[in-house]
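Laboratory data are not the source of any read-out in this text; all were calculated from the coordinates shown. This is a predicted model, so every value here is computed, not measured. Cβ atoms are built from the backbone, for glycine too; each structure is taken alone.
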Structure P
Amino acid sequence: MSKISQRSKLALGVLAAAMAVPAVSQAAFVEGSKASLELRNFYFNRDFRNSTDPVQTQAKAEEWAQGFVVRAESGYTDGTIGFGVDALADLGVKLDSGRGTSGTGLLLRDSTKQAQDTYSDLGLTAKLKASNTVLKYGTLVPKLPTVSASESRLVPQTFEGAYLNSKEISGLTLDAARLTRINQRDSQDFDPINATIKGGTVGGEADSLTVAGITYKWNDQLTTSYNYGDLDKNYKQNIFNVVHVLPIAQGQSLKTDLRYAKSTDNGFGNIVDNKATGVLMTYTLNAHKLGLGYQTMSGDTGYAYVGGGADPFLVNYVQISDFANRDEKSWQGRYDFDFASVGVPGLTFMTRYIYGYNVFQAVGPAGREWERDTELKYVFQSGSLKNLGIHWRNAMVRSNFANDLDENRLIVSYTLPLL
């Protein structure tokens, strides 16, 4: 296990304090607790078809690994202010990898780029609750438009810092956080947060990421939100989001997801200047879903977001690409089907195609790219294999300015309740 951070030590202190109060106050602390163990077996293969990057020397990245993730959450002690603690522990085990095929993001690598046999981490989080407001301090897995931790590899990406979530008014949610460190998906140590700026120059490692957001659910059909982010020495960002669901008839609806983000630099000599607009409309007809999306970038750079694999808040961010380059415009067509309607519950299918064009190039014609994704997922509904999931993800990327890629991911997962 890696060393326990200062914030994790604080969480242990809160746990000790909670256990020191009278037993009657501890009842809710114990009774409200829950824990689970997720087993994730992950095979990843990415074929670099015809690399245009002179630094890219690998023909492919291919690894197979087994992950173990324990999530534990306590309840809260009784009283006006309740105390609690959460824990997130993970272990990654190498099943197959080679020096020439490592780098999938599944496994920790050493200085020679060779995957290590194992890596692990333990994160603890102290939490306080008053009414419908919760303050957490320690290891966090935020899911906000300005910072969304990725869980698309073997173990989740995590952050260190403080996070406040308040739901005191019906329909209104307030979020605020200050994050100082990041633990990447293939790491067991916390490092400074940095940024991904498409076509821009980055200020460097940040001392902190400060975010704040307000979300209001007007009714069952309409939700609006505004989120602000400031990644020290890198960029500032304002994100607006409107989600509307229009009921049409029994089993039919039209969902509209509209997103707008403005990113600027924050005075450290770096260049960040981007406006990103996107809309995804999804028509649902019983077991079928048809989606059509459009995304456009304007400004002197591409989109800005937390680096290292964090998920950007874009309608055309998909399995491999984000279609967020300078001046890029992109269209998406998507289809989903739920096989429960034909007597096979637990089986779902998705395919989508995204075409991007008008990418700024300093030399030569404008860039073009496309990606096609296909996913098939089955979760056993009964018997001894109940809740066992099998998930296949396939992607193909073609571009006139970046690498052509073929990718397959096969994930077998099972979550076992412990409490």
Structure Q
Amino acid sequence: MSSAPPSKDTSEAPSVRRPPSRAVKSAFSLDQSFFTALHSRLESERQRANERHTSLLRRLKESIQPPDGYSVELDTDKILHAPDVIPTVEQLAALVQTAFWASLEREEGRALHFKVGFVRPGAGDERAIAFDSPRPYDVRELTKLAPAVGATEGALLVAPFEGGELKIWGLKDSDRAPVGVRVIDPGTVVVKFKETNVAAISRSEAVHIRDPLLTRSSVIWSRFGSGDEGYDQWKDPRINAILETVKRMRALGHGGALVVVPAASHWQACVQTPIIYSGSAPFSPFQEPLSNLKELVGKAGHTWADEMYWWTGVKEASQALAHMTAVDGATLITYDLDVIGFGVKLQGSVEPRRMYSVDPLDHEDWIMELRGEQPWGTRHQSAAKFVADQQDSIAFVVSQDGDVTAFVWWQPPHSQAALYAHRRLELTLF
């Protein structure tokens, strides 16, 4: 997750419905203006990251009070990310478009998933495998090398060589290159600066991402705060656990629904009973790792290894929960992530009177009021009706083709309450 604070959430405010005419460019004929604008956005992210880093160092320097006779030396003017971590416009075009075309290839019948990190040799390449001779950065070589990193945290490392030509010079199992391109599906490519998703090429569209932090939207995640004014969704490990579960649901390729309800609500009225796959008491796979992670957050002196130990437990629990969602029906959990049951048949009876579609892409129709026939199937419709009936719940629906949608009931200031379908969240998850 990004460490930047969430921006003020204005993305869900209703607006007048515009005609459905998206100003997007075909992924098969991307022009220079798209990459010029993308370069500008990456440069803005670089400058913001440097400003945050400098501000943090200055606060540390001011807060540290060394004993008499000692001093603290912190170079508060040191730049974290130099200008050359951003490719030129021409290099950026080659970086993105080559990864896109490679994403359409298959290796031994399997779709390719991989990440490319733009980083020069010697720039923090500990644990990197550097090739004796750099390889061409082209579709053929990417197709051969992509399985070496797959959908892991690793990446193929790419840099400009003679004449500015991009070449693959190695790979790393845990990539931290500032600029990266991740292939999440055939024909779906996300351009990143660190943890922030900046642009996406998907479904013959090339669009900048308007709200890369949509998965941390207060409209969705504030429900976990139970009205606590001091609640900080960035420090709540339950949210990371949900996001990890949704990622793993998507990787399974079955499609599924994960519904979060308050333990003491009346959700039973909106499901078929009895629930076949449930126990006499909620099952709590996250209890031990989450409680220990929360304890670590408030404890000084804990190490990265301590945190990773318990985060591994969260990932294992997320994997188990994701597999439950592969069973036909929804999986119900509480806000404490206790599993109520799975294979649950939702039967909400309330048809949403007002419903808005919201996506994280930077186009004029990022928010639209939906009227008439809804643009999805039975699983989505059941989840929408359930949330419209149980308005203190959240439903995450993953379709078989990988689309991720979150349904939440919300009343904006000075407007009527409505059901909001946050769509295409897969473009913000990776």
(message) As an exercise: mean count of other Cβ atoms within 10 Å over residues 188-195, calculated from one structure in P, Q, equals 18.6. Which structure is it?
(response) P
(message) If helix-only ellipticity at 222 nm (-39500 (n - 2.57) for each DSSP H run of 4 or more, over all residues; to 500) computes to -9000, which of P, Q did it come from?
(response) Q
(request) Output the label of whichever structure in P, Q has the greatest value of distance in nm of label points 7 Å out along Cα→Cβ at positions 172 and 276. (result) Q
(request) For Cα extents along the principal axes in Å, for residues 204-355 alone, the calculated result is 50, 46, 35, so let me know which of P, Q that is. (result) Q
(request) State the single structure among P, Q that was used to calculate log10 I(q)/I(0) by the Debye sum over Cα atoms at q = 0.06, 0.10, 0.11, 0.13 Å⁻¹, giving -0.27, -0.79, -0.98, -1.42. (result) P
(message) To test your reading of the models, identify which of P, Q gives 13 for relative contact order in percent (Cα under 8 Å, 6 or more apart) when calculated.
(response) P
